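What follows is calculated from the coordinates using simple rules that are stated; it is not laboratory data. Note that the coordinates shown come from a computational prediction; the quantities given were computed from them, not determined experimentally. Cβ atoms are built from the backbone, for glycine too; each structure is taken alone.
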Structure P
Amino acid sequence: MKKLHLLIFLVLPLFCLSQSFKVKGKITDKNTSLEWADISIVNSEDKIVDGTSTIADGTFEINLKKGTYKIGVSLLGYKDLEKELVVENDIDLGTIILIENTTKLVEVVVQSKKKTMEQKADRLVYNLENNVTTVGGDALSAINTAPGVVVKNDVINILGKGASRVMIDGRIVELTGEELNNFLKSIAASDIKNIEIISNPPAKYEAEGTGGLINIIMKKGTRDSWKNTITASYDQNKYGIYTLRDNFFYNKNKFRFSASLNGKTGYRYIDEVSNAYFVEGLSSLKATTKMKSENLSGKLALDYDFSERTTIGFQYMNDKNNPDFTSIIRVDKYDNQNQLKNYTLNDSYTDRGSNNQTYHAHLITKLDSLNRKLSFDADYFNYSSNFDRNFKANNYDAANSFIDVNQAGINISNQDIDNWSFKADMEHPLQALNLSYGAKVSFTNSISDVFFYNTITGTPVLDPQQSNRFKYTENNQAVYINGDKKINDKWNFQLGLRLENTNTTGFSETLNQETINNYLKLFPTFFASYKKDDNNTFSLNYGRRINRPRFDLLNPFRIYISSNSYAEGNPFLKPSFSDNFEFSYSYKEILRTNVYVNSVTNGYGILFTSNPETNTQIITRDNYFKSINFGIGETYSASFANWWSSENTLYFLAAKTDLVKNIDALTSNSLQVEFSTNNTFSLSKTSKLQVDFNYSSPVDDGLYHVGYSSSFNIGFKQDLLNKTLQIAFLANDIFNTSYLKDFTSVVNGVKQVYSNNDSNRFVRLSVIYNFGNKKINVKERSFGNQDERKRAN
């Protein structure tokens, strides 16, 4: 009987139909019809439920169910308009006249354009429209221009919060690190409408990640149309990189289809320096790497409206990378008098590749006219990678005479990850509050094979002590409930709870060692906002989160640079937890203030350790600290003339770090300053110039000192053929100062200093061509097994 009830519960919504009514109108100014005006529909809970854009003659049409709404109209250069809308039958709103924006200079906010930043109740919305440096670029470069967000060493961070997860249209992308960046690079920035920065996500989303959420909102348009966008760009640093993208969208009646294909080829230049100051003298490593940037990715997505209430959809994504690289490494060893004793030359070639495939299906059904909505998601994800490195390190004396072979070998590392994920979400509006709840289960299997062949004699010989097979399984079950209540026009509250149960098992065949970790954790979230008036808004939020290690970090294999330098994983690595508090204030959306406190327990991170007895350098990770991070950030939007707009951010960050493990080292923390200014100059109606500057001060952070970084960028964009063709130029990091420098630690009495310059200085030429109707409305839905894919790297 229970099974029968469940079947009825799942199937009944498919046959429930509700009546919808047609709402139409025309948008004009005093003289002409206005194309591309944005139409948004907001329900009584202040949630956007639908939207469209006007076509060439200024008309629009949208279908709505019976109810009370607010209709909003906005367009660049005109004042926003909002009015109440009661839908009981078909409505013709007639002609709606927008008034041109004639705000005086002293208003400061750029009113002749869409605001670059808008403070919403629980998030900051960053509009890309005015940023020239993102034209011809990708989603990753666009995220890096968002206020309070930085991308460093393949990690996307909300300042003061740590690593952040990425969503597309409210649905989480399941990748992290290099794999996430490759995915984001396949998305054209020109297809992004805006980026939302959510510092404390609600309980609906997985508690994974110490930072908040970055939500990418894709552009949408009207129904019954199609569009194609081709983007070609060329980057020149020391080497050249070619990128070609094509994105196709089709939307007809009940059927929506999209396809994208993205290709990149070329090379990057990486320069690394690492100095270790041993008692016997300095050991200085210098490495130059020529890395291939070779990527091919694609996505297919289709949605079908089975009925007015029910939609089904399917997506497939494939992302293949082949970043082979050649490295030349020299390690100089000095005595106490700083005289060269000998050196080691290590020439290596690495055949590296990865491929991930994701299959996703979903069903969304509206249960009734009260906007109750049930959705199901099913995902299968496979990630595979190979890392085959062939190297030979020769020793030479100070007179350049060959001594012997330091080390020669072949490192072969393969990883294969399979994940199944299922989840269900229910939106259940009640008279008292908006309620949502749901559940998710996921099953992950990971196998990592590592083989080391000693080739010092010229014949490969397997070294079983340095070879390993590591098996890892992880099962997660989660349930959540979330409620939000709008008390009145001034007060809004939200409270959520998420319960996650995790079971993990890791087994090393070489060590014959099994590691089991089971934990049940509760993750609460709280949000409150107060809108004093149209000019002043206050908010307070709290959330608890978890940061699970990536799968590859758990494998205890070693990758050698030389016989005295290697990196290894840690099978005993455990998750860290964070409690995040934030208070924010917005004045006229001109000035925004954020004050935050973030407490991390059982924190894990990279350790540059060393063995002074053998002069060996070791790179590993461990749970070794707890910390309290705090700071204040200011964001200021200004218009100094009708042709000059400016967005500026200033953050003061601080932390207190304590060791929770016996490490022969001392912690130190200092104040850090993050500053950025983005200035857009309208040279004419069709051309813009942008000048950006970013600066991050030196900082002591726990065991490490990090040097300053800065970037000075200039961009130019020219629109042609009524914006169907765009040509853009970007000079990025002109003074070559944005790379990681002076990354310093002192462990076991040995000081180590590391720097990495990864082709940040380049010039880019881009050409973007749009054809078709250009009024597309494709519903994007990302994949559901977010935690597992994001940890595959």
Structure Q
Amino acid sequence: MVGYSHSKDIYISPKGNDKNKGTMNSPFATLYRAQMEARKYKTEKVNILLRKGAYDLSRPIVFTVDDSRAQGKGLNIQAYQQEIVVVKGSAKLNLSWEQKDGIYYARVPRSGLIFDQLYVNGTLMQMARYPNYQQGKVPFNGTAADVLSAEHIQKWKAPEGAYLHAMQTAMWGGFAYEIKGKNGMKLEMEGGWQNNRPTTMHKDYRFIENIAEELDTLNEWYFDKRQQQLYLKTTVNLATALIETPQMESLLEIKGSAARPVKNISIKGITFTHALRTFMKNREPLLRSDWTIYRKGAITIEGGERINIEKCVFSELGGNVLVYSNYNKQNMFFGNHIYNSGSSAVVFVGDPKAVRSPSFQYSMFVDLKDIDTKLGPIGNNFPSECTVYDNLIHNIGQVEKQTAGVHISMAQNIKVSHNTIYDVPRAGININEGTWGGHNIEYNDVFNTVLETGDHGAFNSWGRDRFWHPKRTVMDSITASHPELIFLDAMKPTSIFNNRFRCDHGWDIDLDDGSSNYIIRNNVCLNGGIKLREGFKRVVENNIMINNSFHPHVWFKNSTDIFKHNIVSAVYYPVHIVDWGKQIDSNLFPDEVSLKKVQEWKTDPNSVVGDPQFMSAEKGDYRVKAGSKAFAIGFKNFEMNFGVVSPGLIKKAKKVAIPLIVPKVWKEDAVYDFAGVKVKNLTTLAERSATGMPTETGVLVLSVDNGSLMSNTIKPNDVILQMGNHPVFTVKDLMVARQSAQNKTAAVLKVFRNQKEQEIIVKLK
């Protein structure tokens, strides 16, 4: 027994046998056999305990109503005493290799294997591609505009089975096409359905993979399906290497329904790896969003109640990681680590049949006379009351680009709390539409987002609900004459509070296209500010916007929007605002010029100007000190406990780059702190003489703190002339250059030292 009283323990081991008894000393070999054994014990708790090692699945593990259990008599599937347990969806290859011209090749005697990904000693190899893989280059780790040139197509003898990947023209996501053959100098392709705002592919951002003639660099591979021959360019000793190729989309599935849900199953402490890519199956359009979706993940749950997944690891998965499809209730996903996935991490997606008067593309709409005017959903075939808590999510969307760390569509009352999400191609958290609200987005730490796409945010949402129309004049008329339509889908408020967001390529919080019924409170926005596009009843209060401000875009008349008690760092950035909502007032501005400008728009009569007096901005503590003018406008300090809470996940998580606060007014002779280095503009003849500078320009280093990351490289009396590619004439230039390098760990400085220019490398974090 391992911590469960009055329970039945069933053991499995990679060294076991399914003819054994399933005990500690006589374990089964497979989860399938343990599952059948567990079904015999419906009146007591059952623990399926996995001993250390790898379990290679021959098919997905599927739990149905036959596995459903009463509360207090749940089925627990977990690693035994925190042993390392890995569940894989791949097949091992034992091949006889030969070599020619630096390329290894081997015949694959086993027929029917899928060759979509290849792992050698746990490392993902790259399909032979053009251009070659360049890690970190965005988008797609390398692209080339001439992929479809006659020069390249001519040399590809048999390109069928290849895949062309491209960004969408507006950078809202990606497209993928399967090559069916070629006709002269043109490829015959099928695909391009991966984005719900169809346009042509981007003219520059493209690459092609699975082409024999492009096998020309280390760690590339190609499988000749006709000859059953595998080719690999590597320096690894293949005679002893572990070579694996994924064979299935889902490793574990819950298959129930709203009428007959699967209940009370928990999964704990297991690593799941090696599932197929699914980008060519991503074609179901979601409600009027930019998204299409595929309802499968490495774990797929449909019709589940109280299905808990705890302290698991999900890595090297080709598609979505976890999909909650249709009816799901009171499920929890907590304490997990997700990284290196091809698509989204956690997806909630309900049944479109539960939506009244649905439309499925941006340009579609239901005529006003035909709109169903009943409140809320039809039935209950959608996720509700589920929780995503304390998960570390990063490096996802490595294949598909219209993805998110957490995606919510056609769902209600989803709680997303204390997650750390970073290094993603698009949003960290995305809400697809207003159906049916009630979500709590709280205490998350979301940064390094929108890295490969555009026009988006660390948090993003769309509305586009029943009232929404692609023509603004029509929509204005509908909402004026029928305001009762506005909240029929967004029936409950969605709360975004006590989060920290940073987006360097968009907005920190982006409420787009009709997003309505939101409460946005107590958030720290580190770079991109807060955007509210057309929508209704948004309350934005007590937020902090570092180096940015409020972005109201094309609001409705009588939106009833509220923006109050916030700390902003600049004037607002309105776009086509005629009606400024219900209340825009009592905010703290950095200077009189900014406040005067917004007051010209007839907002902020009671707002004030002043230094917020943050307690420790350089460490990310933006609580304000006693005496701050922020208190005068009603601002209240709030808890800044963002991201994961499990000690193990905290240790693994990357830290957000805390921005330097850029002063609104730069003083010529003032001394500034540059990451522990005291600097000022070089302005006097005495400073010029002391440094040997030929002119009075550049940034003079006065002193270097012992604790500064630059203490071993930069010296007092240095004059900084350039940072990276940015010339530095003043301290402002230096700070702007530092801002652009926030995601880098080091930078090259050109300094004037000992009567000559030289380059030094300084640490940034």
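Source structure of the calculated read-out (mean count of other Cβ atoms within 10 Å over residues 533-540, 22.5) within P, Q: Q. Work out the source of 18.9 here, i.e. which of P, Q gives that when mean count of other Cβ atoms within 10 Å over residues 29-36 is computed. This figure was derived from Q.
Say we calculate distance in nm of label points 7 Å out along Cα→Cβ at positions 69 and 293 for every structure; which of P, Q gives the highest result?
Comparing P, Q by distance in nm of label points 7 Å out along Cα→Cβ at positions 69 and 293, the maximum is at P.
Looking at distance in nm of label points 7 Å out along Cα→Cβ at positions 189 and 741 over structures P, Q, structure Q comes out largest. Name the one structure among P, Q that mean count of other Cβ atoms within 10 Å over residues 437-444 of 19.0 was derived from. Considering all the candidates, the number was obtained from P.
Given a value of 1.9 for distance in nm of label points 7 Å out along Cα→Cβ at positions 581 and 597, calculated from one of P, Q, which structure does it belong to? Going through each structure in turn, the value belongs to Q. Sorting P, Q by relative contact order in percent (Cα under 8 Å, 6 or more apart) from high to low puts P first, with the largest value.
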